Structure I
Amino acid sequence: MITIGFFGTPELASCILDSFLKDQDYTVAFVVTNPDAPQGRKQTLTETPVKKRATEDQIPVFTPEKIRNNTEFLETIRAFSVDYIIVVAYGKILPREILELPEKMCVNVHFSLLPKYRGASPIQSALLHGETETGMTIMRMNEKMDEWDIIFQEKIMISERETSGTLFAKFCDQSGNVVTNIIQRLHAGELEPIPQDHTQATYVEKIAKNDGLIDWTKNAEDIYHRWQAFTPWPWIFTFLDGKRLLLEEVTWDSADSDVLPGTIFQRDDTIGIACGAGVLTPKKLKLEGKTSQTLEEFRRWHQNLIGKHLG
């Protein structure tokens, strides 16, 4: 029996925790996640997905505001004897005193093919850069950001119409069983961690809400990749008559247009939006204060779109 402590926060981490909880070869001794936080328009105090899943199995859950220089928290989890600590999108860098707690090691699950896309937004960043494949890295942990030795990597293909929503779902479907299997092989001495090539490292930042604002002077393909990366959050958006307009579904092509970037123009029986190069065609939109609409529905309610400038 392998005993673990688990650190994680979002839905994707919950999927991996679920695999550990269902695997009879593991005991999950405790779970650490972020504190309950206000969510939605009503700012309702909400548990993290990891806390919800752990609570279902009555696993001890700890939600410290901080983990660094927190003696009380450290002594609490030190009372549990664990072989490994598994970290999945927890949101905080573990200090040395926690890294040294498990009998074997601390293991991080990162959602890129390291050393590429170290940091907080690897899934979105793969889409943002037009990658055709990405993957999961299982690695030993130190006090730095995604920098220590690689235990295992698994590739995941990116489809042409992939979004961060669908790619997160792929990781959720595929990651859990892979991680539990790899920890078993590591525990049996079948895997030897190998150093990363730090010369190939790239770093990515946390996604912010305003990152979705469209710059129409960019080319249409780049804007399309932003749609892939920022759907379903924070979406790509622009402004129409002073109101925020979300572009929930789009296509693009490399056709030329003779109007300024950001201008809506007629294209046969549809419309296009001129970009710095190429054309973006919206398929589903949501204007501030309104519900989502198909392009056809949107045009019925907005008769004078042709010639308008977005931004």
Structure II
Amino acid sequence: MSLKAFSEYLSLEKNYSKHTVSAYTRDLEMFQEFLNEEHDSELIENVNYSEIRQWIVELVNSGVSNRTINRKVSSLNAYYKFLQKAQQIETNPLRKHKALKVGKKVHLPFSEDELERVLEESIEVEDFESARDKLIIELFYATGIRRIELVNMKLSDVDFSKKQIKVLGKRNKERYMPLLSSLVKSFDAYVDYRNSLSTIKDKEYLFLTKKGVKIYEMLVYRIINKYFSIASSKAKCSPHVLRHSFATHLLNEGADLNAVKELLGHTSLAATQVYTHNSISELKKVYAKTHPRNKR
């Protein structure tokens, strides 16, 4: 059973993105390279757990993080499950494997003051790029969408009459997000500048470069980092921190966890709960100020 068949299975049956399929394939190729060097070109399909364990030890000794190792082993596990489904192997050598322990990865959100400084003081809308950058920041904070969801957003996904946008999430799952009135104004300003571009090659996509082509992920990261590295002292200034800020600020204001889950496009509540640690600290402050026994 070839890796090509596995890649097609991930793309067609599991609806994984090209980026995800590519990551799975790279992990499997890396393990095969290890087998070529250490075990005389033995095929992945024929290994036992001790050989996988040897690979894990080598990765640890090479300084690869536990989180990354777990991801690579997860790719292997998915492949073995695929082989079982195709009746190419009887047992999964990773069936009893336990993931390596990893520390909780916590991204501190931007404060409301930091967001206010960026949106009200740092960006003066006077041309195409400033109008685009402001809309990107506002859209991230107003909706909590992922970077790739913003990059792939199309003009047709925006419904001004209903004040909502359609977002295509992971595994091609659609969700609809409401648009704030202030966001509609920023959309209007950006679209006016967009329509005045001398050349537009990727007409269907909402966000473009000044050359008229679809915006790309690294540029989006640079835009966020450019403005927030000035307004914030946080070490990490990325689109994901804006997503984190969106969720945390909603929860701080009393939003229902299930509602936030739907807005973020999460499939499980567990994925949303990572954002609750900051809202708990806010609850503690309210509790300390308002509980009668504490007042004494």
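Quick note: the coordinates plus some simple rules give every number you see, no bench work behind them. This structure is a prediction, so every number in the text was calculated from the model and none was measured. Cβ atoms are built from the backbone, for glycine too; each structure is taken alone.
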Exercise for review: Could you figure out which one of I, II the value 0.80 for FRET efficiency 1/(1 + (r/R0)^6) of positions 88 and 200 (r between Cβ atoms, R0 = 30 Å, to 0.05) was computed from?
Suggested key: I
Exercise for review: Tell me which of I, II gives -17000 when you compute helix-only ellipticity at 222 nm (-39500 (n - 2.57) for each DSSP H run of 4 or more, over all residues; to 500).
Suggested key: II
Point to revise | Comparison of I, II - label where Rg/Rh (Cα atoms, Kirkwood Rh), for residues 120-255 alone is highest | key: I
Review point. One of I, II was used to compute semi-axes √(5λ) of the Cα gyration tensor in Å, for residues 8-191 alone, and the answer was 25, 21, 16. Which one was it?
Key: I
Revision key, fill the gap. Output 14.8 (mean count of other Cβ atoms within 10 Å over residues 48-55, calculated) maps, among I, II, to structure II
Study note, to complete from the structure: For Cα Rg over 2.2 N^0.38 Å, structure among I, II ranking highest is II
Exercise for review: Give the label, chosen from I, II, of the structure having the highest value of mean count of other Cβ atoms within 10 Å over residues 72-79.
Suggested key: II
Exercise for review: Out of I, II, choose the structure whose coordinates give distance in nm of label points 7 Å out along Cα→Cβ at positions 96 and 144 equal to 1.5 when calculated.
Suggested key: I
